[in-house]
Structure P
């Protein structure tokens, strides 16, 4: 993975400042996904709306594919003001505040629709507000997707099939604990290193949403995909509190409205692409196993202890409030 030093980061940013010299304000945005991924294309909509809405007073510059470093480094860059915005997975914030782990616990939501209702509820808004303690402003949520397992060893139809498989996970303790409970050998690794690690046999498999499996072309170096649907994951766009406070109230409102519109646009992209991505993976020669609800329940049952463990990690109050929000959303 491309990891940039402070010196290299400064060089990248100075180029960006040159391009944005005609605008009064420059917003540099870093993220780890490929340019073909729906989240990046949603950010292009954000860029378009902010630049048009500010009459060119704001220049948005997007740096995809971890050009600004791994997710944790980008968050730290926003905290220190080196970078104005980053779009990391929400789970990375658990490194500063354990409450964030609850969002991506395994089999937390009965459906994606339920997950979005929770994120848009008071519970989700409360989570966004928590990053203020880290010098950040949470601007909402963007979809990362429903995570599924791919590997080169065998089809995964039950938890027993994961036994001993060396599986790349994010550097997120809850994800590692999930696959330990399922019998796999979870191997945290920076995102940009995954393709070559699969290609070279350093790891047997990985787990990601279909859109990332296709945009990163993981299907080229994997034999099996199982729709385990073990985690619904989201990105949490964050902006430096200091930078946000430097914007006019009008520009603050514009940034928030543009991000909300970008999310709506992303939802349209995802709805149009989901089924095609599974077919693209099949067409590449990957054996696809679509799990039944009963098969998924076996994975959910096996990870119940992980959810209960994180009640202590997250804090009973935050955990119980989130579970209550899930229950309420499931009934609506």
Structure Q
């Protein structure tokens, strides 16, 4: 039986469950998750290797998790929407994910318009069906509503958080992909460097521990990353936009920064497989979200290029 492969873009509004779906399908945590919108800021690749089974071809699914689709109002927002459009350009299939617990809103229409413009085969995933346990009669009208809005290849109800419907989804995905090569080695599950994943783990803790404007006004840059056989040394800067935000991030006698650092360090140790010495600093960069140059420098692909250039010299 032929080998099927291709690039599959996960598209949806903020908080529709895109990152939860990516992590569930790949089987490990690649994308950070928080209840706050716009948690994901970059394209994140997750690679699924499917062995051949009776009645189903073997294959490789390259999932691309994208930032939540929104109307951008800053350099950071425009960069995030640029990531979405780049992901759409090269994909074979779109998984449009919608939250069935919420009402169809202008944001959903915005996502649907992107799907229509792409002219790419699309599966509609109605996520969070676990929240309709006692209101199952609500699901059929939602399916009917979407069926009239676009010619989806399939409409699949599921719960990414509970893992319900994922087997059906994978079968439909692999059947929809063309015959093709193996793009990545069988032991690879992402293209993200560990440095970037570490920065995201720290940012996740900032998102979980802080409120109001602070989570959206912060970003994390790894300034030192030294891997040893038993100890990994990491220094990271948490950038914010105002002194008041810095005060919140540091906390009384450094309590908040310590809390963020301790929780992040425990996750990073599981990721790298060694003990971790983590130093966190908070730096103020006024208006960084509006700075095209600063936002571009946050891209891990750009950071890797800069590191390679530094090492040559």
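Here volume of the Cα convex hull per residue in Å³ was calculated and came to 127; which of the structures P, Q was it taken from? Working shown, then result.
On the way: P: 127; Q: 158.
Answer for the origin of the read-out: P.
To which of P, Q does the computed value 25 (relative contact order in percent (Cα under 8 Å, 6 or more apart)) belong?
P
Of the structures labelled P, Q, one was used to calculate helix-only ellipticity at 222 nm (-39500 (n - 2.57) for each DSSP H run of 4 or more, over all residues; to 500), giving -14500. Name it. Walk me through the intermediate numbers first.
Working: P: -14500; Q: -11500.
Answer for the origin of the read-out: P.
A short reminder: the numbers here are calculations on the coordinates, not readings from a lab. Given the structure is predicted, the values throughout are model-derived calculations rather than measurements.
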